[in-house]
Structures are given as C-alpha cells and as structure tokens.
Structure I
Amino acid sequence: MFSDHFFEVAAKAMAAIDRDAVEAVANTLAKVRDRGGRLFIIGVGGSAGHASHATNDFRKICGFEAYCPTDNVSELTARINDEGWEGTFSTWLQSSRLRAEDGLLIFSVGGGSVSPPVSANIVRAIELAKQRGAAVTGIVGRNGGFTAQAADACVIVPTVDAELITPIVEGLAAVVWHGLVSHPALAMSKGHWEQIAAGTVQIAAQ
C-alpha cells in the first residue's frame, strides 16, 4: 500500500537527519538574534510557502526581526521583470542593507547549483551574504547543493526513495523548522495551544 510506503520513507528519512546539524543551526540562529541581527528566510516554489510560515514562527515564538522576500508579490514580480530571476533575492537583500550581523535561512530541496544553474537566485543570495559576513543556514535535501557547501550550518534531509525526494524533503523541512522554533536556544514563548494546555491562557469567548 502506497500510504505505508510513504510514511515508512518519511520515518527513515527523519531518523537519519543529523541531530548535531539541527543543533548547529539552532545555535547559529541564536547568535544572529543575540547580536541584534535580522533573519531573512528564503525559498522558491513550495519552499516559499515554508519561508512565509517560518517567518511568522521565528518572529512570534522566537522574537526575531525576520522577513520573507517572497511575501510581497508586487516587489517580487517587479524584480523578476526588471532585474531577472537570478537577482530577485540578492537585490532585495541589497535594498534591505544586509549586514554582517544578519542571517539567512534557506529552504530548498536541491540547495541551488551554480552549474547547471538551478535556483540561481538562492545561490546569488548566499554569495552576497558570504561577501558581507552574514550567517547562512539552511534546511535542504539530496546532497544539499550550494547551500550545504556555503552554509555555516545546514540540515540535510537524506534521500531514502528517489521517487519521493521533493515531498519528503519539503514535509520534513517543516518538522525541522518547528523543532528549531521550539528549541530552548531559540523559543521565547510557547505556541497558543501549548499555553492553553498549560492553563496559562483562556480560549476567548465566542
């Protein structure tokens, strides 16, 4: 049955994630926040949705000044139109005055590649971050691509089934980032339902 296979693959991939890498990402991001840096969360396709959701979590639960470049569709499409796809994130970061105190968190199945050029806008964003001394972290799949090569800390979701790379990586990326925002090094508050379960807040009357 496909459902059995899918969840078996997901379980094997999750079990194989390097826990030390998760800790390294958590500690790297904590240093960004503690030195007053901002966090820019980047992804394309389904990972852009992850980036938007994660921005909310890092702001609300972890107290980051965090931003997601793809949240403003007007600016995103203007940059694609005027400056080309490859420059969408790097020019956005330049306008945001990316500095050494800041950090990037990349969501990407392949991690980006210089040759052949895949997710080149992610590659250029990372290159800019490295030039300016900003921290680079990522949650990626396969061999991690350019993100894993250049990052200060990176979690790689391993390939267990070559027919299920994208859904497993994107699904477990969400598990990893929720683990990060729940991590004692990063979490400054609990989620609303955890507060309710602890009896510290009341559900608003309808």
Structure II
Amino acid sequence: MVPALQQTSWTFEEFVAGYLEDSRYELIDGELIDLDPTGSHEKVAGFVSRKLNVQIDQLDLPWFIPMNCLIKPLAPVTGLRPDVVVLDEAIVESQEPLWKRQPVITLGASVKLVVEVVSTNWQNDYARKVEEYEALEIPEFWIVDYLGLGGKRFIGSQKQPVLTIYELVDGEYVGQQFREDELLRSPLFPQLKLTAQQVFSSAGIG
C-alpha cells in the first residue's frame, strides 16, 4: 500500500515500502521529491543508456544497466534514483545485502557510473548529488543539462545546454564541461564517440 503523499517526513524503509517501484519519486533528507519527468527527459536518459549499453557490449564488460534502481547514500533518510546507472554485476550479486530482494544499491563499489538528466530540481543534481556520489566514491558521474537549467554558479551566465562529467580523483570529483559539438571524454568509456549536441538533440526539442 502506498502511503499518503501528505506525509511530510519519511524513513528510508517507509520510502522503499511505498515508492521503490515508482520512478517519479526519490527521497532526500526524509522529504519525498517529485522528479517531475517529462517525455524529453526520458528520451535523453534512454539515449544515453543505449549508447552506454553499446559500449558495455562491445567491450564485453561484466556490467549492466538496470531498468529500475535506488541508491542508498551515506545520508540515513535519503534514497536517490539515478536516470542511468552502470553496475558491476559481480559485486552486486556477491556483496549487495538487499539486491536479491529489492533493486537497492548500498555500496559505492557496485556502481561504475551514474547519469542524472537535469529537470526542475536542478539544485539537487548539481549540489546534493555531487556530494553524495562523491562520498560513495562512485568513479564517474554525468550531469546532462539539456535545457541549460542550472544556476550560473554551475554552468555560467549564458545558460546554454551543458554536459558535465565528474571523475573521482584522490577521493574528490573533478568536473569537465562539454557543449555543442565537443566530443565527450569519459574515463570509463574512452572509446565512446559521442558529442554533447548529440545527447542534447536526443530530447527532440526544436
């Protein structure tokens, strides 16, 4: 039974019981967050997932991209729902305590790459999630801001579409931004031939 949306504070266990299968919501500091996904948002996430799956297949890597996944970061009443996540199958199957019963990831070592496609809650993507994924020591994190929604502190004053790739270096994220026809440089997938504009165009806008 899904708890009432009027509830103002949630434990992680309550959130999992009520909304694990509902991709519209995630939990941050006990607050239920509506991710407000649009069709364009979903097209971008699907496009990125397809391109990464091709790389995984071509390189014959023991990784996979689940259709539904919740990441439990170090914060006790938070559950993040990435748009795309690449998981290490061996670690997930052998070390994740919840996986065989629920698609919940608790170990940063299980995650190779996370992708967040920016929507109206852009502050969470650029600030909170950078901190949480860094603390879990996830090696690579993409923020796909295909509408240029992020604040100027993060993407500059021109408010143009931008794709940021964070790489974990000595325990801290170092970010590089890509715009227009710039070729993405992914540490995890160095053979990836994909431009920022190709990702943005997948939204089907304009």
Structure III
Amino acid sequence: MLQGMLGRKIGMTQIFNESGECIPVTVVEVGPVTVVQIKTLEKDGYESVQVGYQPITKEKHITKPMQGHFKDTAPTRHLKEFKVHDLSQVQVGQSFDLTIFSEGEKVQVRGLSKGKGFQGVIKRHGFKGGPESHGSRFHRSPGSIGNRTFPGRVFPGKRMPGHMGAEMVTVRNLEIQKVIPEKNLLLIKGAIPSHNGALVEVRKPKTP
C-alpha cells in the first residue's frame, strides 16, 4: 500500500462529533494519483514509487524530456516519491485514491509555509527588544552582533533580520476526522501549512 498521497489544501471549517464537541478541521482534496515510475534496489539503489498528481491537458505545457518520462502514463503537473510495503503489488499506470487512509488514523502533513517577507528579529525570532520610552535609542533593533578580538567574527546561524516563512514545514500526529471518498476529501483535525489551494503531502507515520 502507498504510504502517502498528494493533495490540495481547500481551507478550514468545523465539524461536531457525537457528543456535540466542536472540532476545527482542515479540508484537503487528496488524489487520485497515478504511478509513473517504480524505483528498484537493483537499478536505482533504493525502493520507491513515483506518482503523478493533477493531469496536464495541453501538450505545449510539457517539455520533450518530460514527454519521454510520461511515455507510459498521462502527463501530470506534480511528481512525488512515496514508499510502499511491497513493490510487486504496484504497476506503472496504477491509480491510488484516499481510501488508503481511514478515519481516526494519525498522519503527517508537509507543505510550504506562508511567506511573510523580510522581518525583524522581534517578529522572526521573538526577541524582547528595548525600552519603548522616550530617549531610548534601542527599540526593535537586534543590538550588538560582534565578538571581541578573538574570534573577531560573527558565527554562522546568528539570529538576525531576514526572509521569514516560505519554507517546508511538517506537522505530525494529525488525526483524520472524516473521509469523504465521493469528493476525494479528507477532514484533518487542526491546522496544516500552506495557503488555501496549495499543494501538500499527506503521509502515513513512519513505521519502525
């Protein structure tokens, strides 16, 4: 069985369980995905399955190298590799949908976080800042970043102002509240990364 799926974040809403408790959920449109390539230990050095998501309808949007890559399947907009338990049960062109997931199952979701542009140290790293009173010349600046004569340099990784957000984020131990197969929708408890409409990965937790 495939250990993950590609999907599209729709947005957030809320549902009510049998006891009347309000549960915030994120709606994710998951799959279907098609097997494009099978990675084997003998040929590639590892075992994995490459799947495609969201078909491309116009041939002009596909480069010639990718046309060769999709010679056995319909071209897709996104490609991703996932693990499977048994490669012998998977074939090129085979499709998978969200029925690989079940209600109450724990999953991890990975996506590109929202970009927040160039931000200072207070918003980016949670610095306290200086006094806000009149006369103070230290409000929201990072302060001194240097060292003494030795080592006389700024160490890599120093927390400073810079670009914030727009990085891959994985949220683990999220519970699937509801599976709607006829609409390819998963209702996942809690928030997940990315903006509405963005591509996300829904994966089963790694087994030891």
Here helix-only ellipticity at 222 nm (-39500 (n - 2.57) for each DSSP H run of 4 or more, over all residues; to 500) was calculated and came to -1500; which of the structures I, II, III was it taken from? III
Any idea which of I, II, III comes out highest on relative contact order in percent (Cα under 8 Å, 6 or more apart)? III
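For distance in nm of label points 7 Å out along Cα→Cβ at positions 13 and 141, which of I, II, III scores largest? Intermediate results must be reported in sequence, preceding the final value.
Values: I: 0.4; II: 2.8; III: 5.1.
Comparing I, II, III, the top value of distance in nm of label points 7 Å out along Cα→Cβ at positions 13 and 141 belongs to III.
Going by distance in nm of label points 7 Å out along Cα→Cβ at positions 117 and 189, which of structures I, II, III comes out largest?
Values: I: 4.3; II: 1.4; III: 3.7.
Sorting by distance in nm of label points 7 Å out along Cα→Cβ at positions 117 and 189 in descending order puts I first.
To which of I, II, III does the computed value -0.41, -0.70, -1.38 (log10 I(q)/I(0) by the Debye sum over Cα atoms at q = 0.10, 0.13, 0.18 Å⁻¹) belong?
On the way: I: -0.43, -0.71, -1.24; II: -0.41, -0.70, -1.38; III: -0.63, -0.86, -1.23.
It was calculated from structure II.
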With mean projected area of the Cα convex hull in nm², for residues 101-148 alone derived from the coordinates and found to be 7.6, which of I, II, III does the value describe? III
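Rule-based calculations on the coordinates, nothing more; no lab input. Keep in mind the model is a prediction, meaning the values are calculated, not measured. Cβ atoms are built from the backbone, for glycine too; each structure is taken alone.
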